[in-house]
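Structures for review follow.
Coordinate-derived values only; no laboratory data. Fair warning: this is a prediction, and the values are worked out from it, not measured in the lab. Cβ atoms are built from the backbone, for glycine too; each structure is taken alone.
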Structure I
Amino acid sequence: MGRVNRAGRICLVPKVSGVGGMVSFQEMLVRGLAEHGIGVTYNLADTPYAAILVIGGTRNLVGLRNARRKGVRILQRLDGMNWIHRKRRTGWRHFLRAEYGNLILALIRSRMADQVIYQSAFSREWWEREHGATRVEWRILHNGADLEIFTPEGKGDLPEDHVRILLVEGAIGGGYEWGLETAIHMAEGLVKSFQHEVEVQVVGRISSSLQNEWTGKTAIRLEFSGSVPHERIPELDRSAHLLYAADLNPACPNSVIEAMACGLPVVAFATGALPELVTQEAGILVPYGGDPWNLDTPDIDGLAQAANSIVIKQHDFRLAARRRAEEAFGLDRMIEGYLEALNL
């Protein structure tokens, strides 16, 4: 992407840190804006700036209100809402944090945002179903990946003696243990029905107690890698046979886009925004087999069959995954969309 002379500066709130989709998005956006001559501040009091982009929500509602009164445009990037805590017992502290987070998101969307940027059509439909349509402008901007970093070429070799399933999550807990459980059951189905040797590699924060629980409950080889730096993800993607996208009803998971960019095919249940993302034989999405919003028992056999199809046609799926990323999820496309939304 060549440098373009676009004067201006924006305010990004909140400033996120650690690992996960929001962190990688913010890093990519800041880098892309810099290449277009646009600076960034993370402090609402550090004026002047041309616009504010709220990544999800912020507790600094007073700062947003004051900026809005001064005529500064506020854009809100929205994914989905917290909902698992309403279906599974996650503890009252987690329940209250999740509900408070939903309240902040909805308040900014309805009272403060001049434009809403949804990460997917699914995300927009979900918000409008729960809270009604907004009276302000909205648009859909999928996430992107740097196709020169997330590429099939580079470090990371496929194991020759077994199938490696990759599961990438920011954290596994708080009701999201379900993803690990289904990944293991899918792997067990691959062993039982198709006689594969299988390893499940889990990337993300996970408690030692949960690791020990599943190590003792299954004969599947489990590799718990913990949280890893984002720059290691391409190598991990290249060294797996498939990515299992474990989230139910995801808004636009970065891990899926990054996997496809590395030529890693995706297997998952056809929920959330995944049917928008995983197309053109970049993977296989399986009907859930019940109501995912109620966490009905899923069709694990269908998931295992899909995984087997990807394994035996690995070369074709890897080519199609990369092609899908090149056609739809380049970083340039994402940055240009945000520049247009920000009027920069």
Structure II
Amino acid sequence: MPYSSPLEPELRRRGAVYGVVNDAHVPLHFGDPAREVELLRKGSAFVDLPWRAMIEVTGRDRARFLHGMCTNDIKGLQPGQGCMAAIVNRQGKMAAEIVVRALPDRLLVETDRSIAQAALDGLSRFLVADDVKMAISPWTAAAYYGPASGNTPSVPAFHFLFPFLDERVVSKDPTLGVHGMVHWGAPCALPERTPLAGFQAYEVLRIANGFPRWGADMGPDLLPMEAGLEPIAISYTKGCYIGQEVIQRVKTYSEPPRMLVQLALSRAEGLAFEGRATAGAAVRAGGEEVGKVTSSVEGLALSIVRKEQKAPGTRVEVEPGIAAEVRALPWHGTL
């Protein structure tokens, strides 16, 4: 059964229309997605994030163990600091994308809910004599996004404040390209007048920012670099981990064969294009398929394309009648 957030009854009472995303019941919108987009871009809004889950890792060997299981430097994290990383297999392909945050007594490992149990089981198989315990946390995630979303002290991306007001982790989130602070903790009451936004508005800003989402733009068939995660999720100096040899070899001698890019869409005849591409639609260059659309909103899409088509300004075609121009992922220029 899909996971249901403890806030679901209250959000339904306040008009949420629900759907299922990555094994979770998700509030898609509250009746006016366009208004919710404007709240996120120009004001502020609360967004429930039930598709995200957290694994708590405790024990004196926790940092050393997780450091050897993922692509980023975990041993270097101090309390209050966090980073993105990937758990990869021996071929360098992603088993999970994770955000790791260090508390004085534990590590918090955030990932997509659809793969949380598999990630936990996969990590557990490598435990031998390590003093490490892992369990999926009952904590839930929600966020306040938008330029007017409060006077929370500024911290770097994925770093956090703890405790904040109560026993909650409040972490800087760069996903949407606007100010965002994700709150992890026990469910709490939602003030009646809080502006709300749903998953559809969240996706508009996420795709405009070019940030990948598990199950849409990244998954187990990709190297983390192909998903655009190299700037924030890979350390090339941390030492050995499972899959490190492949990732280091690609970095040293080659380049990823594919890359996540943003596409600006227009009609083939040059008229303004007000529609959206279909996820899974073929991307073509010179009549040859060179990739597929991974997610899309009006006028924009994300796509995995061959390395030959990744350069900004490259012209491609998406579906009959849709022209597209390749753009770099916007968030690469902000972190």
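Values for this structure:
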read-out: Structure (I, II) behind the derived value 4.3 of distance in nm of label points 7 Å out along Cα→Cβ at positions 51 and 211; value: I
read-out: At a computed 11.2, 33 (Rg and Dmax of the Cα atoms in Å, for residues 259-306 alone), which of I, II; value: I
read-out: Identity of the structure behind 0.40 (criterion: FRET efficiency 1/(1 + (r/R0)^6) of positions 243 and 323 (r between Cβ atoms, R0 = 35 Å, to 0.05), calculated), options I, II; value: II
read-out: Entry that produces 3.8 once distance in nm of label points 7 Å out along Cα→Cβ at positions 27 and 59 is calculated, selected from I, II; value: II
read-out: Structure with the greatest value (metric mean count of other Cβ atoms within 10 Å over residues 123-130, set I, II); value: I
read-out: Among I, II, structure where helix-only ellipticity at 222 nm (-39500 (n - 2.57) for each DSSP H run of 4 or more, over all residues; to 500) as derived comes to -5000; value: II
